[in-house]
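Below, each structure is written out as C-alpha cells.
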Structure I
Amino acid sequence: MVNSDVMSALASRWPENKINPSLDRIKLLLDYLGNPQDGLKAIHIAGTNGKTSTSRMIERLLRSLDLRTGLYTSPHLVHPRERISIDSEPISVKNFEEVFNQVEPFLEIVDEKIPGGSVTFFEVLTAMAFVSFSDTPVDVISLEVGMGGRWDATNVLTPMVSVITPIDLDHQEYLGNTVEKIALEKTGIIKENIPVIVSNQSKDAAKIILAKAIENNSPIMREGIELDVLERSVGIGGQQLTIANPYGTHSELFLPLFGKHQASNAAVSLTAVEAFLDRQIDHDLVQEAFAEFSSPGRLQILKRNPTIVIDAAHNPSGIKATKQGITESFQFDNLILILAFMGDKDVNQILEELKGFAQVVILTQTNSARALSVVDLAKKVKNISQFATRIESSDNSAEAIKLAIDIAKDLGNSAGIIALGSVVLAGEIGLLIKGGLNK
C-alpha cells in the first residue's frame, strides 16, 4: 500500500465532491511544476454517464496502434493509484509516492497565493497524472473529466479530440439544475477547431453542444447522425456490433460488455480515435482491442454460482441504462439487489427507478464519509409501496454480500446478485469477493 503519510496528506485536501470553480489553482500548481501538460497529446472526455468506460476504450484502441498511452480516470474503485495508468497499468506504489513528493512542496504555496480554498484532492491527482505522463513520456493520453468541464482541473490543455458522452442531471448543486445548464458546463472542453465526438443526447443537451461546436468552428460527429451502431446482437458474454462513422464501417466487432450503452460507448470511442488519427484503423486491430476489453465496475461479473455482478451506476440515467443491460443480458428468475448510495445523490429518484425491479433488496452503506446511512436509506424505501417482495438491511457491505449469497443459495441457481448505487460499493464488494470474504 502507499505510504500512510501520503494518503493522509491527500485526504486532508479539499474533497473532490466539492468544487470552488476556478482553474487558477491548478494552473499555478502546474506552472511551479514546469507545466508538464504542455506538449501532451490528449483525447478529452466529458459527460454525465459513460465517461470512464469510454476513456478506457479509447486508451485500449490507442494502445493497439503501438502507442504508449496514459489514462486518467475518476473516481477509483479501491485506491487512487487506479486513476493514473501508463500502458494500461496503474502507476506503482513507488512512483505514486515519488510523484506526490514532486507535487507536495508547492501545495501550501498555491494555497497561500490563491484565495478561496486550498488545492483540492482532485487537483493534486490531476497534477500528479500530468507529471507522470510527461516524465514517462507517453505518446497520447485518454483524459477523463472529473466533474463538469469548464472549471475541471483537466481543462488546462488543448486536446486533439474532445468527446462528450450522454449528459443528464447529476451534481446539480455545482453544475446547475437543468440539462441545459449542465451541458453548458460540459461543453467547456470544446476547443476552437478541435473535432468533437458526441454520444446520443437529449434534445436540450444536443442543442447546447451543437451551438458550442459551431461557435468554436469545431467539426462535430454525433451518434445517430455522423456515426452510429448499425447492428447490435446480444450473445453469450457480450454483444456483436457493426459501427459506422465518416472514416468507414467496422463489422463483426465482439464487445465483452453488457448493455446498449456500452455499444454506444464503443462507437464513440472508435470514432474519437479515428478522428485523432484522421483515418480508419485497421479492422483487425479494432476487433482485437474490443474483444480483449474490460471495464471494472461496469456490469462486471465477479463470480458464478451464484452470479455476482457489480455496477457503479449512481444517478437515475445511469441506473436506467444498467437496468436495461441486466434485463437484456442476464436471465435471473430471482434478482437480489444490494443497494448503497452517497448522501448527496438523487436517491429518491433512483429508488423510484428501481421499484419492482428485484424480488429481494438488501440495503446497506459503504465506509465512505459521504455514505447515506442504512437507517436513512431504509426510511426512504419504506415510503415506496411494493418496492420489493423482500427487503433486508445490513450494516456494511461485507454483511450485505454474505446475506445475499445465503439468500441466493436458498433460492437456487436461478438467483443472481447485483450490487449498485455507488462506485465505493462496487469497489468494496469487488475486494470482498477477491479476498474470499475473508474466509
Structure II
Amino acid sequence: MTSSRSAPQAADAQPVPSLRLRDLVAMIVGLVIGVGIFKTPPLVAANLGSDWLVVLSWVLGGLVSLVGALCYAELATAYPHAGGDYHFLTRAFGRDVAFLYGWARTTVITSGSIAFLGFALGDYATALLPLGRWSSTLYAVLSVLLFTALNAKGIREGKTAQNFLTTLEALGLLLIAVVGLSLASPAGVAPAAASAPAQSASFGLAMVFVLLAYGGWSDAACLSAEVTSHRRNIVLGLGLGLLVVTALYAAANLGFLHAFGISRLSGSKAIATDLMRSALGEIGATVIGLLVVVSMMTSLNATVIIGARTAYALGRDWTALWRLGRWDAKGGTPLNALLAQALIVLALIALGATTHDGFTSLVEYTAPVFWLFILLVGLSVFVLRWRDPGRERPFKVPLYPLTPLLFCLTSAYLLYSSLAYTGLGSLVGVAVLAAGLPLLAWGKRAQHAAATKAQ
C-alpha cells in the first residue's frame, strides 16, 4: 500500500472534545508536580539564604509560569489542535521548523522526560521493594508499559487514572506542609552539620531551579482540541492548574522552613524524607517514598498522554509518517503514536541504564532543546499577531507586548542556563535534533512525490 493512498485514511477519525475542566486541571497539576519539588528546595535555599526570599521565589515561579500560560492560552484558543506547540510553530515559522520540533519532541523532549520519570520512580520504588541489580531499570520499563497500555485502551481510562493520582499527589504535598508546620519544630531538630547557605546568594540561579520544578504546564496545549468548551476551559484550566501548583509548592516550602530552618534545608539531600523521618520515624520515610512514587506515576501518565499527540500531528501533516496520524475512534487515542513513543522511551531507558546516573543523563539530554522551542513558541505570539491579524482570538494575552516579551526573555535565559549547566551532555540532544535534518529532507521528497502522483 503506497503512502499516497494510505495517508487519507489517517483522517478517518479525529480528536473530539471529551476532557472537562477538572480533567485539564488534573493533567496540568500532574505534568508539573514531579521529582522537582523533592530535589530543588535545598538548592533554592542554598542560593538565597533567607526564609522570606525562599517563599517569594516559589510564588514568583508560579507568576512567571502564569505569564507563559497566558501566551499559550492565546495560541491554544485561537488555534486549537492536537499538535499543540507543533501546530503553533507550523503556522508561525513554517513546516520545516515545526517538523524539527516534532522530531525533537518525539525523540528528545517528551520521550526523554518519560524515561527519566521512569528512572526516578524506579529509584524510590527500589527503596521500598528492591527487584535486584537492575531494579530501577525494571521499574522504569514496567511503568512505561503499564501507562502506555492504559492509555492505548482509551482516553477515558487515562484521564480517570490521572484524576485519581493527582488527588493523591496533592494530598501528599499537603501532608508534608502540615507535618512541617505542626508536628515538627525547629527546636526539636538538631542543627545540620552541613554548610550554611551560600555567602554569595544568587537569585537568578535559584529561579532556574524553581522554574525547573514548574516545568511541564505548556504540554497541556496538545489537549486543546480535546477540551470541552475550549475557549473558556483552556484559559481557566491553565490558570487554576498553576494556582494549585503554586499553593502546594509554597505550602511545602513553608513546612520545610518551619521544621528545619534555612541552614538545614540548604544542606539536606532529601528534604522531604528528612522531614517525615524526623516527625514520624521510619514510617514517615516510607510514606514519603510512596508519595514520590505516586508523583512520578502522575507525571508519567500525563506525559504519556500528551507526548503521543505531537507524533500524531506529525503523521497527519507528513505523508511519509502517515501511520502515526491514525486516530483510534473507539478509545479516543492516537494508538500508533502511543506505541511508537513507547518503543523510543524503552530505547532511552536502555541507554540510561548503561550510564552512572540514568536520571541525570536524561535530564541533560532534554533541557536545552526543550527551552529552545519554548522560546520559539513565545515568539509565535508576536509572529502570528503580525501574519494572521484577522484570526479570531477568543483570549488575548493581557499587557501585550510586555507579557509575551517577558516570557521570551525568561525562556532565553533558561536556554542559556541549561546549556551552561549541562555542558557536553547537552550536545547529545543537539545532535539528535540535527539528525532530524535528513529525515526532514526524506519527508519533503515523499510529500512532493505524493503530490505529483495525485495530480
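Just so you know, all these numbers are worked out from the coordinates, no wet-lab data involved. Because the structure is a prediction, the values reported are computed rather than measured.
State the single structure among I, II that was used to calculate relative contact order in percent (Cα under 8 Å, 6 or more apart), giving 15.
Of the structures listed, the value fits I.
Taking 3.5 as the value of mean projected area of the Cα convex hull in nm², for residues 89-136 alone derived from one of the structures shown (I, II), identify that structure.
This figure was derived from I.
Determine which structure produced the value -12000 for helix-only ellipticity at 222 nm (-39500 (n - 2.57) for each DSSP H run of 4 or more, over all residues; to 500), calculated from the coordinates; the candidates are I, II.
I
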